[in-house]
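Novice: Please go over the structures that come below.
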Structure P
Amino acid sequence: MSNHITASVEFFFKGEKISSSIELDVDPHMQATGRLPDLYPLLARAINLGLYSYEYEMMQAEEILYNNAIGLIAEHVNEGSLDFDSFETEWVEAQMLDKLQDIALRNLSVDDILQQPELKNALLEAYQLGVKAKALS
């Protein structure tokens, strides 16, 4: 399932209310960097604000609100706030489990490794050993 969210911010500058909102497809950013992007520049570009302007500084002083979340990211939005760290961690884990599931299906004809916790744990342990070995080389 893909992950989408709406990010918006409102602020006042010289007595004028300024609003910006973007629809964000999260997965391409997560696949590229493993992190969500800095949203203030994206929100600024959406309303043609320069990144070196007083308006942009005022925008950055306001909290971004999140809504219309679809997918895994929806589980990490609470009252308009997004827990970036927990979403990023869970997204990476979900991607890893998908890859491990593919391995189990291809090599052992196991349709759901979550139903076989010993196998899931063995695959996770092997994955972690690979990560450690790569870090050492």
Structure Q
Amino acid sequence: MPDTINSSFETLVLAQVELLDAGLPLDAFDACFSVKGVMFANDVLFATGAQEGRRKQEPYISAATSIRGMITDLKIHAATEVCVFRNKSSFATADGATHQINGLCWQKWINGKISEEWYYDGILMDKLIAGGILSTPEEFVPGG
């Protein structure tokens, strides 16, 4: 019989990924991010708390006329309530331009919500992938 806590965690992560894949990043944020959660971008503090995180993300997401979600390389480590995935979503803007996202997202969950989110792109993302974060996200030490 599966561990209820671990299978519940996996269900929560999969629900988040389903919303992201459907092009609904703000819905995923609202459903999953802790009121007291923190967000980092390339090891720099981006937002403290859900209110600030949403406020900072909303203008970018609202500017999109369409979003094509694409989450890949999902790895869930239920015992530590950690997950990691690649975000390869794209979005179009009113000027007709299409923008491609190429990022890595590592999340620590507590009590059914994301308590820490560490987002990486560029060289830092490449280093983390080369170091094995996609196969062993539980070994990642944020900010280290």
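No value in this document is a laboratory result; all are computed from the given coordinates. Given the structure is predicted, the values throughout are model-derived calculations rather than measurements. Cβ atoms are built from the backbone, for glycine too; each structure is taken alone.
Novice: State the single structure among P, Q that was used to calculate distance in nm of label points 7 Å out along Cα→Cβ at positions 22 and 110, giving 2.9. Intermediate results must be reported in sequence, preceding the final value.
Specialist: Numbers: P: 4.0; Q: 2.9.
Computed on structure Q.
Novice: Just checking, which of P, Q has the largest value of percent of Cα pairs over 20 Å apart?
Specialist: Details: P: 59; Q: 46.
Structure P gives the largest value of percent of Cα pairs over 20 Å apart among P, Q.
Novice: Another question, if that's okay. Among the shown structures P, Q, from which was the value -10500 of helix-only ellipticity at 222 nm (-39500 (n - 2.57) for each DSSP H run of 4 or more, over all residues; to 500) calculated? All intermediate terms of the calculation are to be shown ahead of the outcome.
Specialist: Numbers: P: -16000; Q: -10500.
Only one of P, Q returns -10500 for helix-only ellipticity at 222 nm (-39500 (n - 2.57) for each DSSP H run of 4 or more, over all residues; to 500), namely Q.
Novice: Here's something else I'd like to know. Which one of P, Q has FRET efficiency 1/(1 + (r/R0)^6) of positions 14 and 94 (r between Cβ atoms, R0 = 30 Å, to 0.05), as calculated from the coordinates, equal to 0.40? Don't jump to the answer; show the numbers that get you there.
Specialist: Values: P: 0.10; Q: 0.40.
The value was obtained from structure Q.
Novice: Further, regarding this structure: Where is distance in nm of label points 7 Å out along Cα→Cβ at positions 62 and 86 largest, in which of P, Q? Display every interim value, and only then the final one.
Specialist: Working: P: 2.6; Q: 3.2.
Going through P, Q one by one, distance in nm of label points 7 Å out along Cα→Cβ at positions 62 and 86 is largest in Q.
Novice: Quick check for you: by mean count of other Cβ atoms within 10 Å over residues 102-109, which of P, Q is greatest?
Specialist: The structure with the largest value is Q.
Novice: If you work out mean count of other Cβ atoms within 10 Å over residues 46-53 for P, Q, which one comes out largest?
Specialist: Working: P: 12.1; Q: 15.9.
Going through P, Q one by one, mean count of other Cβ atoms within 10 Å over residues 46-53 peaks for structure Q.
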